[in-house]
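> Pasting the structures in now, so scroll down.
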Structure I
Amino acid sequence: MNTGLNLRITPRTVQQQTIEKLRLAIIAGVFPPGSRLIESQLCAQLGVSRPSLREALRSLQAERLIEIIPNRGPFVPKLSWEEATEIYDVRELLEVVAVGRCAVRITPQQVKELEKALDAFERAQEIGDSLERVTTAADFYAIILANCGNAILEEVHRGLVARISFFRGRSMSLAGRAQDSLNEMRAIYNAIAAGDEEGARKAAKHHLDQAKAAAKRAIEDEA
């Protein structure tokens, strides 16, 4: 697990940077599930005021990446298989359709961008950077969603990205899972590049089935 994330930020766009840094830290496992977030420590690590921190925490609460418990403060929620199941079920509804639509709509230039995103994920896999794996996988899917020709589908999926990344980080922590993910994502890319709508849907469904099974094992291990 990559825990070398530098939490220090500059005064510019303090609010957004605070949200982004904390989101990445949670996804990367710097603050593992079940851990309490101590406001005084976070203010010192981030170099921000307590009001700025609390605004950021409220934003992350809206994304369901943290829980704020009365009289106890903010916590990173423990992983729930029920919630994970719901996320993966919705991912299947959205991503299988999006991948199929993308295969028949994407432009040659965007196919190149998709290949670059896949290459970035492969580099992250080769060096074992857990955070970079999560962010580059999100970039790969963002290109697919942006080229599926359905703005509402893209918008709904974007609202789930933080929680998708949260569970993606857990599933890819298993030995060998990141390499399997790379192979599955390459199959999705190949089908999209070939304009194979049905093949792209099948590859996306297989990828999600494998990711869901890996997430279940990771959650059971952490429990």
Structure II
Amino acid sequence: MCVSWGSALAKARVGVLLSGRGSNFLALAEACRRGEVPAEIVLVVSNRPEAPGLAKAQELGVPTVAIPSKGLAREEHEKHLLAALHQAQVDWVCLAGYMRLLSPQFVAAFPNRILNIHPALLPAFPGLDAQRQAWEYGVKVSGCTVHLVDAGCDSGPIVVQRVVEVRDDDTPETLAARILEQEHIAYPQALRLLLTRRWHIEGRRVVFAREA
């Protein structure tokens, strides 16, 4: 059993990794601004210098850095990434559409302190294009999952899931849009729980202590 404890005594310092538009970053940033999540986003990093999420972070006054991954070995890229996160004194790492699989060495640098959000109800439909996978399979419900990151692909312990009905007239695009709405709720909810509640991991399960 791996034990960790949430604490709301001080704001957690969060680093966000993204590769694209950054809508989940914006949802986290807004929840922090409203005081719903006791955290401060102190750095946004992208492996794609042209990622729209970087520009959005800059508009909000959040420090940003682009660390291009193209042409670099994963070990070399992650060395620069870890250096930036450690320099910013990051406590937690949140992946917000970060399109790279992290190495076991990277994950070990932030044990049980890396969160990811996936647009399906894991363990179903891991990997890329999960919304289309679910739609093509013909499931009646899908949704999103916030999980702690381990060395696998979308395989870490689950923190929060939210369910979305798959309608008969859905397309992969309309389903993805409704799932995204739930992602923007689930991600702040998961981070708030981890930062404010006592919790531990039993096997694969994230178990939260009962509230007084």
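FYI, it's all coordinate maths here, none of it is from the lab. Since the structure is predicted, the reported quantities are computational estimates derived from the model, not experimental observations. Cβ atoms are built from the backbone, for glycine too; each structure is taken alone.
> Given a value of -24000 for helix-only ellipticity at 222 nm (-39500 (n - 2.57) for each DSSP H run of 4 or more, over all residues; to 500), calculated from one of I, II, which structure does it belong to? Intermediate values should be presented prior to the final figure.
Values: I: -24000; II: -10500.
Clearly, the read-out refers to I.
> When mean count of other Cβ atoms within 10 Å over residues 39-46 is calculated, the result is 22.9; to which of the structures I, II does this value belong? Can you show the working numbers first?
Working: I: 15.1; II: 22.9.
Value 22.9 for mean count of other Cβ atoms within 10 Å over residues 39-46 corresponds to II out of I, II.
> Given structures I, II, which gives the highest value for FRET efficiency 1/(1 + (r/R0)^6) of positions 31 and 191 (r between Cβ atoms, R0 = 25 Å, to 0.05)? It would help to have the intermediate numbers written out before the result.
Numbers: I: 0.10; II: 1.00.
That would be structure II.
> If you rank structures I, II by distance in nm of label points 7 Å out along Cα→Cβ at positions 15 and 167, which sits at the top with the largest value? Kindly include the intermediate steps, with their values, before the conclusion.
Values: I: 3.1; II: 4.1.
Result for distance in nm of label points 7 Å out along Cα→Cβ at positions 15 and 167 over I, II: largest is II.
> While we're looking at this one, here's another question. Given structures I, II, which gives the highest value for Kirkwood radius over Cα pairs in Å?
Numbers: I: 18.2; II: 17.5.
Across I, II, Kirkwood radius over Cα pairs in Å peaks for I.
> Also: State the single structure among I, II that was used to calculate distance in nm of label points 7 Å out along Cα→Cβ at positions 63 and 199, giving 3.6.
Values: I: 3.6; II: 2.6.
Only structure I yields this read-out.
> Who wins on mean count of other Cβ atoms within 10 Å over residues 111-118 among I, II, i.e. which is largest? Spell out each step's value before the answer.
Working: I: 17.8; II: 20.9.
With respect to mean count of other Cβ atoms within 10 Å over residues 111-118, the highest-scoring structure among I, II is II.
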